[in-house]
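Undergrad: Next up: the structures, one after another.
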Structure P
Amino acid sequence: MIQVPRKWLLTAALLTPTLVGYAQSTDSLPPETVLVGATGTAAATQETFTIAAAQNLVVTLTDLQVPAELSNATVVVTQGGAIVGEATFAAPATSANFAITGAVGQYTLYVFGAPNTSFSVGTFTVCVAPSSGASNCIQDASLSGNISTPAAAANPAVSTVSLNLTVSTAASYTFTFADEQFPVALQVAPNLALFQGNQAIQLGIQSGTVLNLTPGTYTLLAIAQAAAPANAGLYGISIAGPAGTTPLLNNSFPVGSLSAPFQSNNPSAQSLTLKMTDFAFPTPLASASALATSGATVLGSTSNAATATPAVFTAPSGPVQIWSFATAGAGAGTYEVDLTSPSGSLLRTAAGVNNGDSLAFAFVTPALAAGSYQATASDFQFPAVLQGLQFAVAQNDVILQQAAMASSLNFTAVAGTVVLLVDATTPTAGNGLFDVNVQTTGASPELVFDKTQAVSASNLFDSQTINLGTSGNFNVTLTDLKFPAQFQDLDLVVSSGGVVLGKIIGGGTFSIAATPGAYQLTFVATPAAMQQYGMYAIQIVNAPPMATLSASPNPVAAGVATTLTWTSTDATSCTGSGTGFDGNQADSGSLSVSVGATTTYTLTCTGPGGEISQSVTVTTTAAPATSHGGGALDFPLLGLIGVVAVVRSRRKYQVARLS
């Protein structure tokens with residue numbers, strides 16, 4: 001997010017010519033770029049860096065060819081909402097570069113591409129260096145990483161992990177790993193290999209292997225396969241060095257369709273309880289289970305089976321990961337997982353399980369005070385209308401209220417979090433959006449939770465919340481950067497409290513009226529056909545103030561008054577200049593001023609979005625000539641008097657004859 005100040009041209013239809021003012025905007029959401037990958041593509045690497053002093057740079061992307069060459073890779077650098085450079089290579093080429101002239105400020109760097117099909121993973125480096133020394137990489141701007149195909153792109157049961165390990169002390173390191181058998185045992189045990197640069201240190205590492213490592217950076221590759229039909233699994237890896245040192249690695253890794261864990265922090269070594277609840281909304285789950293780990297160590301597990309009881313175990317202080325896995329029954333389903341200590345809740349999370357076009361969602365609100373509330377679910381009907389929407393409110397494992405359609409539900413809550421459950425059926429074609437929110441009840445309702453969610457078979461959507469601190473009009477701009485090609489589908493909706501404030505398809509600018517508070521931005525983006533990635537930019541700015549100023553009558557005779565009339569919008573203060581109009585002015589009004597000579601009057605208004613000035617010139621004309629008596633009569637006047645006298649004498653003559 002950065003810079004690129006915008007200037008806006010403002011015009012006003014006035015009675016006389018005016019000067020057109022420019023207003024510079026203030027960003028409420030500075031311009032930022034977003035890279036979108038299609039389903040099944042390798043995750044992109046992203047990094048932000050800052051160049052303090054203006055200089056010419058060269059950006060070089062290099063394939064390390066470990067464990068094999070990449071099929072292709074692209075590096076792109078953006079600043080604000082614009083692309084400043086990009087380069088791509090495809091095998092057998094192994095590098096590409098581009099220059100940035102006069103670089104200064106903050107930049108965002110992205111790397112994406114496709115790995116070697118035989119290995120599903122490859123590694124790369126990006127060097128950002130002065131043009132005068134292309135090998136003198138700027139440490140804070142350069143990086144290394146890997147491109148790894150998600151499991152679902154090839155075999156949904158296979159997952160590959162590629163990690164960079166930094167060894168600072170030469171010593172013997174013990175590699176230990178094990179199948180954590182969640183939700184079931186793996187079909188193929190983890191296979192590990194260690195590389196340094198393009199050199200293989202050890203292939204086919206067995207659990208318990210001890211390797212002597214010297215200081216440097218290493219790449220650890222691991223691959224495992226989950227068993228059908230779950231196609232989900234979990235294993236842990238620990239790499240321990242000399243006694244008393246922090247392990248190089250101590251973590252658990254999901255396989256196949258197993259989702260990333262929920263993170264919790266245990267403040268001290270103590271007994272914890274892990275509990276799972278099946279809400280049976282909209283239908284009961286076929287199965288559900290949860291597992292707690294600390295690094296690569298399993299702490300305990302539980303399930304939703306009728307005979308299952310909450311798991312109680314002793315956990316060390318520090319991070320605790322909660323893994324969950326569930327399968328749908330006759331339809332979609334929802335569940336909750338709770339981790340508690342003797343002193344209270346450490347984690348409450350919930351999730352939905354999809355079934356075909358029926359997609360389930362669960363949202364946990366912040367802690368609420370005991371009292372009455374209203375929860376609302378709304379179909380935004382954008383870009384398309386949902387085929388169905390069911391809604392429920394739950395607390396402490398119990399559903400309080402539910403509805404078979406988009407609606408509002410009144411409920412009474414005890415102190416604590418509430419879970420909102422939604423089952424949405426995807427549109428017959430395209431994507432949809434819904435919103436769920438919770439407000440207090442009473443004369444002045446307060447919004448306490450708000451979430452806009454996309455409903456998409458491809459799940460190519462993103463959302464973010466922004467907080468606006470001032471009231472006013474804001475311009476929202478969505479731009480398709482058409483890199484590497486124009487999006488097939490690009491949509492944005494801005495909402496607050498379930499109310500759509502503005503929306504757009506394809507890109508452009510629209511205005512929203514806002515008061516201080518939180519606002520939801522929800523995007524649906526589908527890269528072009530035959531393209532794996534797409535890039536768009538988003539920006540929200542305070543709408544610049546607008547102003548009009550006119551004078552009537554105009555022109556006027558010298559010394560005669562004219563009336564100045566002005567208006568403004570999105571302005572916090574206005575000042576005037578010109579005789580009789582100097583100083584602070586209301587944001588709109590009228591004023592009579594006496595004009596002694598041709599005068600230019602100027603109105604300057606300032607607001608959160610910038611400043612604008614409008615002017616009008618009132619022209620004076622010469623005063624009309626006047627007579628002051630006592631002087632000689634001129635000949636035209638004498639002639640006129642003579643004519644009048646003749647007419648009068650004739651009238652008298654005619655009257656005399658008649659009489």
Structure Q
Amino acid sequence: MNLKVNNEFFIDPEGRSVLLRGVNLSASSKVPSNPNGATHLQTDFSDHKDVSFVDRPFPIKEADGHFTRLKHWGFNCLRFLVTWEAIEHEGPGKYDKEYLDYIEEILKIAESYGLYTFINPHQDVWSRMSGGDGAPGWTFGKVGLDFAKFNASEAAFIMQYRYDPNNPKAYSPMYWTGNENRLANGTMFTLFFGGKDFAPSCQIDGVNAQDYLQNHFFGAMKQIAIRVKDNPQVLGFDTLNEPNPGWIEKLVDGSNIKGFKNILGYAFTPIDAMLIGAGYTRSIGFHEIKRFGIKETKCDDLNPNNISAWFDGVEPIWKREGVWNLDDNGEPVILKNDYFMSKNGKKINFSEVYLSPYIFKFTEAIRSVMPESIMFIEGSFEKLLRGEDIPFKIPKNSVNASHWYDVATIGTKRPMLKANYDPIAEKPIVGKKNVQSMFIRHLGMIKELSITKWGKVPTIIGEFGLAFDINNKSAYKNFKTEPDTAWETHINALTMYYNALDKNLLNSTQWNYTPDNTNEWGDQWNIEDLSIFSKDQQLNPSDINSGGRAIKGFCRPHFIRCTGIPLKMEFNIKDGTFYFEFDGKASITAPTILFIPKIQYPNGYVISISEGDIEENKEKQLILIVIKKDGIHTITITRK
């Protein structure tokens with residue numbers, strides 16, 4: 001393995017601190033390539049066992065072009081998406097050898113480009129069949145759920161069924177998040193993390209659902225590990241994308257769900273989900289983004305045809321476990337409102353009791369194949385950021401891989417750069433400088449957790465990014481005729497995000513690079529459009545920058561390797577001044593390496609250093625500096 005973890009830094013074999021600046025590859029890896037699984041295409045998922053994810057993220061023959069572009073833009077790291085479904089879609093223990101062959105080959109090519117990689121087992125609201133991506137379809141049947149009835153029973157809100165090109169409100173951006181509290185996701189993740197405690201009656205082939213599901217997931221990811229274990233550029237594995245607690249820690253009536261009023265679309269409580277999914281009609285409020293926030297705009301009776309998402313003859317798990325039942329009048333009632341809040345009289349904390357043990361088990365499975373694998377940990381950090389002390393343990397040789405988004409801009413599809421909302425302090429923020437300070441503060445809080453709570457480990461922001469279809473996709477209409485101004489707003493937003501990363505000296509992988517992105521369908525998944533590249537912007541395939549969106553916002557100077565400890569990094573995009581400061585160690589003879597992109601310095605640059613010898617590699621857009629003395633070193637670069 002070509003990098004190791006040492007306190008809060010990644011260290012290369014020469015002893016230099018390494019900054020990982022990368023991308024997620026890719027959003028369309030969430031869906032099959034054959035048949036095309038883009039979510040705007042109607043399907044009933046009946047072919048779920050006969051799909052292929054080969055060529056996700058792109059065919060082998062296209063790899064050189066994409067990797068060359070990513071390197072040219074200054075990226076050195078890939079958060080490489082795979083899904084459980086891609087590996088084990090045919091059935092339990094039946095692995096897709098052709099896909100595994102493909103993954104092995106594509107990551108060998110990435111290795112040849114010097115790209116570091118960590119594998120991201122991706123999921124969103126459990127599975128494609130429940131409105132997201134991740135788990136194979138057969139997992140539902142194993143617990144008695146019939147995904148063919150999810151749409152009709154409102155167990156999930158699925159674009160493949162709901163999208164109507166003539167009615168934008170039928171399926172709007174970010175509505176997939178509303179599936180979190182619906183029956184399919186709520187049930188599956190509760191079983192996955194806490195089945196032994198909350199559903200002891202749910203046995204699969206004589207094994208509790210929790211162990212059965214986790215063990216198959218571990219087995220699938222081990223197949224990837226087996227294929228990449230000898231690739232020195234593969235650093236390790238993300239433990240699971242945005243782990244979802246299901247209904248753990250939620251009251252059944254939903255009265256303690258934080259942010260319930262901010263759920264877009266129909267806002268389900270756990271009991272709503274359980275009963276509607278079991279075939280009972282209930283009235284549910286619908287939330288939309290309005291000028292001054294998210295408002296309930298209507299209330300509808302859902303599942304009027306009383307269709308159950310459970311297979312015929314299967315008693316709903318949560319009824320069987322005594323969470324709800326029918327009263328003497330045949331009306332459903334809650335029997336155990338705090339069922340998911342405590343066990344054996346002790347209040348439950350999801351991160352401590354369920355997520356942390358899961359992470360250790362996943363780590364054990366991966367390290368049985370890759371003993372030195374770095375684990376990229378994602379957790380439920382909101383409570384920690386709000387000051388709650390949670391005894392959340394992590395394995396050794398781990399990294400904090402939290403996500404961060406400018407949720408106001410993502411949610412409204414408007415650039416909220418002069419006025420925003422602080423989700424931690426729960427108050428509005430006015431003024432561009434104040435918004436920038438909030439971004440810096442929030443990312444700093446995430447890094448601080450790595451140092452104070454986790455024992456001084458590195459932090460990489462595993463996801464952050466910008467919706468490029470902001471302002472009603474105006475940039476897509478204007479970029480041909482106004483190339484210098486069409487992306488101006490996007491560049492401003494990305495600049496503020498990267499300023500905050502630089503201020504905190506954070507590693508990062510931007511969401512995302514999707515090779516088959518289009519202006520019409522975005523990243524091919526649930527109307528999201530965050531790719532920094534699009535085929536529809538690629539007017540001149542011979543130009544390596546063609547296809548890039550708002551390139552100046554993310555292609556900016558930064559250190560790649562530092563002979564010592566990095567202390568400060570700043571870039572002023574307006575005047576082109578780049579400043580880097582580090583505590584140098586002359587005993588390390590390998591150079592400090594800076595990425596200085598031509599797109600920011602079209603007429604060249606001037607270098608000023610406090611001490612050392614300079615070598616330039618203009619073809620690769622690099623500056624190499626060899627220091628002769630220990631101590632504080634400064635580097636300033638300005639435009640000519």
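Undergrad: Consider the structures P, Q: one of them gives 4.5 for distance in nm of label points 7 Å out along Cα→Cβ at positions 339 and 419 as calculated from the coordinates. Say which.
TA: Q
Undergrad: Figure out for me which of the structures P, Q the number -1500 belongs to, where helix-only ellipticity at 222 nm (-39500 (n - 2.57) for each DSSP H run of 4 or more, over all residues; to 500) was derived from the coordinates. Spell out each step's value before the answer.
TA: Working: P: -1500; Q: -7500.
Source structure: P.
Undergrad: Quick check: 62, 47, 35 is what I get for Cα extents along the principal axes in Å, for residues 219-394 alone, calculated from one of P, Q. Which structure matches?
TA: The read-out comes from structure Q.
Undergrad: For structures P, Q, calculate percent of Cα pairs over 45 Å apart and state which one comes out highest.
TA: Details: P: 39; Q: 17.
Evaluating percent of Cα pairs over 45 Å apart on every structure, the highest lands on P.
Undergrad: For which of the structures P, Q does the calculation of distance in nm of label points 7 Å out along Cα→Cβ at positions 323 and 451 return 4.1?
TA: For distance in nm of label points 7 Å out along Cα→Cβ at positions 323 and 451, the value 4.1 is produced by structure Q.
Undergrad: Given a computed value of 80 for volume of the Cα convex hull per residue in Å³, for residues 507-554 alone, which structure among P, Q does it belong to?
TA: Numbers: P: 144; Q: 80.
Attributed to the structure labelled Q.
Undergrad: Next question. Ranked on relative contact order in percent (Cα under 8 Å, 6 or more apart), which label among P, Q comes first with the largest value?
TA: Biggest value here belongs to Q.
Undergrad: If Cα extents along the principal axes in Å, for residues 363-618 alone is computed to be 82, 53, 24, which of P, Q is the source? Write out the running numbers ahead of the final one.
TA: Working: P: 82, 53, 24; Q: 52, 48, 44.
Only one of P, Q returns 82, 53, 24 for Cα extents along the principal axes in Å, for residues 363-618 alone, namely P.
Where a number appears in this text, it was derived from the coordinates with a stated rule and is not lab data. Model, not experiment: these values are computed from the prediction. Cβ atoms are built from the backbone, for glycine too; each structure is taken alone.
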